[in-house]
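**Q** Below are structures written as structure tokens.
Derivation of every value follows stated rules applied to the coordinates shown; laboratory data play no part. This structure is a prediction, so every number in the text was calculated from the model and none was measured. Cβ atoms are built from the backbone, for glycine too; each structure is taken alone.
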Structure P
Amino acid sequence: MALRRSPQHVPLLGLLTILALSGFAGSAFAASRAGSPTADPRIVDAVDETKLVTLAGRTHPLAAPKYDQGAVSDSFPMEHMFLQLRRSAGQEDALQQTIRELQDPRSGKYHQWLTAEGMGTKFGPAQQDIETVTQWLSSHGLQVNTVFKNGMTIDVSGTAGQVRDTFHTEIHKYVVNGKQHIANASDPQIPAAVAPVVVGVTSLHDFMPRSALIKPIKNFSIPCNGCPDGFNGVPLYLEAPADLATIYNVAPLYKAKKPITGKGQTVVVLEDTDINSADVATFRKAFGLTSYSGTFAQIHPGTGCGDPGMNSAEGEAALDAEWAGAVAPDASVELASCADTATNFGAFIAAQNLLDLASPPPIMSLSYLECEAGNGPGTAPQANGYINNLWQQAASEGVSVFVASGDGAAAGCDPFDTATYAISGIAANGLASTPYNVATGGTDFLDASENTISTYWSNTNTASGKSAKSYIPEMPWNDSCASSILYTFYGYTDGLTFCNSTLGASYLDITGGSGAPSFVYSKPYWQKGVTGIPDDGERDLPDVSLFASNGFWQHAILFCMSDVSQFGAPCDYTNPTDTFYNSAGGTSFTAPQFASIQALINQKAGAAQGNPDPIFYNLARSEYGSNADPETANLAACNSSKGNAVSSSCVFYDVTAGNNTVPCYGTNNCYDPGGGYGLLSTSDKTLEQAYPSATGWDFTTGLGTVNVTNLVNSWP
């Protein structure tokens, strides 16, 4: 959609939020049914409260002494804490092998998905062990609300005093950046007898998700002719659903002899807020989607799921719900939301409840972020272990999960919406880095920097808001002075010089599509053998990408959120001001968009597909070749920089221009030879920028973006 507008601020970024984890209220009766009756008990000694072990790494990084305001009262409610259990090593190996067989067409188990109850029976702790743990919890006065059917998570409620008595840690108040929080002040301790089965409590804090969607981030005050910020009289070209359908070649599916439109499919977006459902209707009407049969509903799944009402995350939830049905316009979209509790995040309460159903939804999308370090060190401690188990359960049940890779470039632990340079080093989004979900990254378009906008966009819109003419050359989304596209645009030859210049200081920022190696998970079997993938032994992000810019180079994405109490604006797309304030960016958009693409795949395939990553990477091996044999690949023909001359046979568009490197300061992955601002680098001694675009897979956009029709028609 083309828009001429000269406002004072750039459009907003997608959301960066810090996540806690969740539980839900339910029936303790479930405890008598969960757990494996065949597993050998691993709790062999009597529970002795004088013999304790410390659960190292379970204190949140922000629960620091400098923020400490003292202990809360003993009566402070601690509702729906999740106690995470662990499988034996043999059970874990067997489950991973089963999941691999579920995705292998040559296996007799292919797509014979498990149920939550089946997982508990085959791969959960022994029933005797679960009963011992629940009795230990109850002996301290804690209420066991339920044991989830997978046998791995127990929902517990109580008070801060009971938590102290049970886990030997006080709950304190902390004031961080002017906001009050609660968190455990030290690592918990548990009886040594239960340690073989108990990982720990996934969350004893309230460092909850936060939204920065409707929030102008910059005011470019430096005048210039044709600045690439989309202002100073330069027109904006905003992506509407019909534009995405043109750019990424979705439209032929709608016009096929047997149309592929998502009919009969359901996509769930996971949230902790409700939205005004009229906004979804307005969005669909404005962009020509009402001729399709897609529906929208809001649900609060599970007895422990409270109605959150509408809160500050409403903008995020609105864009998720709208775009989850925009690419697959005949699909049913469900916004599944639960209220946050004192220590748990509502979106995970919703997800856990949905995965406990006999027939879980086949597709889920999550657009919230937390760096792995904030979730605890390693796969077992704290939140990382819970997230891994959650998405592992989803993959076992045939559910495709899409998670935004992040909006802080490779600096996943720094707050993208406020930081002007990275200080915490290279980090990945811990909610997206498991081997069981698709991590979705973000791009920007190259046309503005190359002065070819008229080649790819019309200055007028069709009735559905379409103004894009074809596929458009892409680069990694990067708003910072370290962007090679930006500093070249201004006549500089390197990011270090530009970031330390007077002009470059206006672009000190870390905003961009995220990509980084995981320090938690080893490289999955399917993420190998594609040109560009490093032999680093680690799970690398992202997997795939789509356009996600926030207007920096004259392009952003349209949505509708009209609630003025949450900084929304009327969704009148004939009004340039309203249109501007209903545009944004971020990988928040790419997760629901890929979920909508998956609905098209599922319709064509006729069944749920589980984790799509193994197939994504198999298709990429055919197109890109391998590191050992790149000459046989279709790399040149599928280079995104070809723009409208790119081959019509590509499944993936290989994004090779630009980078997602950002400015930094300090000594954490920061190359700084001059004592000013440095560049994020894998080495402090030499510049090994994190990260440049490259041929094939890379840390900026993963496998690249997609030709949706070719992707759907190539699906095995």
Structure Q
Amino acid sequence: MSGEKPGPGATDGARIRPAQFAPPGPGRPRRHFRADPKLVAAAAVFAVFVLVIWFLIVARSVSVITTPPEAEIDISSLLHLRIGAHHLLLPGEHEFALSAEGHEPLREAIQVGPDNGQQFEFKLQRLPGHLVVDAGAVEGARVIVDGEPRGSAPMTVRGLAHGEHVLEVTADLYFPHKETVVIEGMDREQKVNVALEPAWADVRVASNPEQAEILVDDAPVGRTPATVRVPEGERSLRVRHAGFKDWERTLHVVAGEAMEFPDVALEPAEAVVFLASEPPGAGTTVNGEYRGLTPLELALAPGRPNVIRLFKQGYQSATREVSVKSGDNSRLSVALQPELGPVEVRVSPADAEIYVDGVRRATGSQVLQLTALRHTVEVRREGYVSRKQEVTPHAGLPQLVRFELMSEAQAKAAAVQDLIETPDGQSLKLFRPGEFSMGASRREPGRRANETLRTVKLQRPFYLGTREVTNGQFRKFLAAHSSGRVESHSLDGETQPVVQVTWDQAAQFCNWLSQSASLPGFYKVEGGQVTGFNRAATGYRLPTEAEWEWAARVAGSGTQLKFPWPGEMPPPKGSGNFADETAGGIVGMVLYKYDDGFTVTAPPGSFPAGPNGLYDMGGNAAEWVNDFYDVAAVDPASETDPLGPPRGEFHVIRGSSWAHGSVTELRLSYRDYGKDVRPDLGFRIARYLE
């Protein structure tokens, strides 16, 4: 074409022409490979056969036992063959999944080893069961399973493990029901019908006037007239109405047996008089009947005169006549006039000062008018040892008390006496002991494990009471004390040894006696209780256990007694007050054919003294000593003048009593302990010389 530029490589005037083409002619066809299905099937069967043969050779027989037997087993393994109750598994770890109706599913891995005949056991836990409890028409019955409250019937207690459970059903005014229930479990419900038996009786109460409040065991239950349910047993039935006296009866209620009180007649209420006296604590009688100590409330009969009499030691009695109206409330105050008695106090030296109950009253000898009460009269002078004495004046009956003071040097010299007397008349003997063997040999018949044998040194001289403290002496300290009785036998005579006292009371008696004798108190007292002691004090105290045993056992020749009498069992006649045949109805063990003449306690000193001049170290009353109790007889860290352990729950008791008759108890090395009072337990006193 004109105007067109030829392309590269083109020559001027050249043209493109079509070439000749012819398709190839028929020749040899192409060949494709195709597998023979029979050969493939045969190969597959052979491979499976080889695999099976290999599996049967390599696999191991495993038996699986399940509880329950019908549990389904699923094994997470590709190669697994079950033959009856056996499974063929390749060695190695396999996971078993077991399940059964009513049981918790179980999944567990096992390790199959190289041996045949392996056995595995699996136990599936039952699912919890549920207990349906029905108490019938009883409302609010409480359901308790295995001691745990679960609610109120009717109810379903869910989630109880398979097995036995204790079911309790209780309700107010019904007898409790208790039974053992076997829970099947497996998520099943079981029902128990409980028929509670009534535990009450119907009580009909009618009163005049009506609408009085009815109380059973002080709990309001209704108003008259009414029939109330009262629980079985001994019950208090009370009917009360404002302005009337309470009506009260004790009922012996039997379930189902009705009772009736159809005509309860309430009486008008008494008047109340609040009585006070100055000083307080006066005894009071109304129309001759003792009512108590002032201040107190008196219920008086209305509509007639009531004679009130007040009396107190040291004061003149007072009488008042009172008339009251029903329901009155009033006050009456009576001032008692002191009753005075003359007491002549003679002193030496002549310028010594006289104190009464700690208050200075005069200088030199005087006649004092004192209230008819117990007083402590003390005489003091600088450079002299003060003296105290208790005195009880009586109206119209003059008394004379003498005080001769000693200088401190004289007092110290006089104090060193072989025999001294306390202000209340007790005798104490001075001992200067030394070293001795305390306790008993393990070979000794009757020995107890707490009688440790050891050597003890007693270097500090001490005084020890020759007799046990009597009721009369103890009542100077605690006037209201009573030693009581054992059956028909009195322990409370003035000359009998005091018993039924605590260790604390015995210790505080010693402090009181020390104060009476102007001696430093041995025991520390806080809040009315003994809290410790002052080792250096020379005031009266209980003997230490080591002192007691030395004084009871060591004779003048240095020999040690086994029993309170020389020789062996049985005790010779008159050896002491032990459990003789007359005490056979009171104590468990008595001495055969032994009669000491006393069924219970005897006056101290009724039998011969021991080798150290001390009475009743065996027999009569057992005795408190100072020491806290320990299994060892003394503190192993301090065997010189030991005072016992620093603390403890119990105190040591030494010596036999009128209630003892065995070989163990009658030995002088016998150790007992306690913290409570006993009808055969008293004490004697001691003190250090310096």
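**Q** Can you spot which of P, Q the value 1.00 was calculated from, given it is FRET efficiency 1/(1 + (r/R0)^6) of positions 39 and 95 (r between Cβ atoms, R0 = 41 Å, to 0.05)?
**A** It must be structure P, since only it matches.
**Q** For FRET efficiency 1/(1 + (r/R0)^6) of positions 311 and 399 (r between Cβ atoms, R0 = 25 Å, to 0.05), which structure out of P, Q has the highest calculated value?
**A** Q
**Q** Which structure, out of P, Q, was volume of the Cα convex hull per residue in Å³ derived from, given a value of 634?
**A** The read-out was computed on structure Q.
**Q** With distance in nm of label points 7 Å out along Cα→Cβ at positions 479 and 671 derived from the coordinates and found to be 2.6, which of P, Q does the value describe?
**A** Only one of P, Q returns 2.6 for distance in nm of label points 7 Å out along Cα→Cβ at positions 479 and 671, namely P.
**Q** Assign the value -2500, calculated as helix-only ellipticity at 222 nm (-39500 (n - 2.57) for each DSSP H run of 4 or more, over all residues; to 500), to the correct structure from P, Q.
**A** Q
**Q** Distance in nm of label points 7 Å out along Cα→Cβ at positions 119 and 487 computed as 4.5: which structure among P, Q?
**A** P
**Q** A further question follows. Between P, Q, which one scores greatest on relative contact order in percent (Cα under 8 Å, 6 or more apart)?
**A** P
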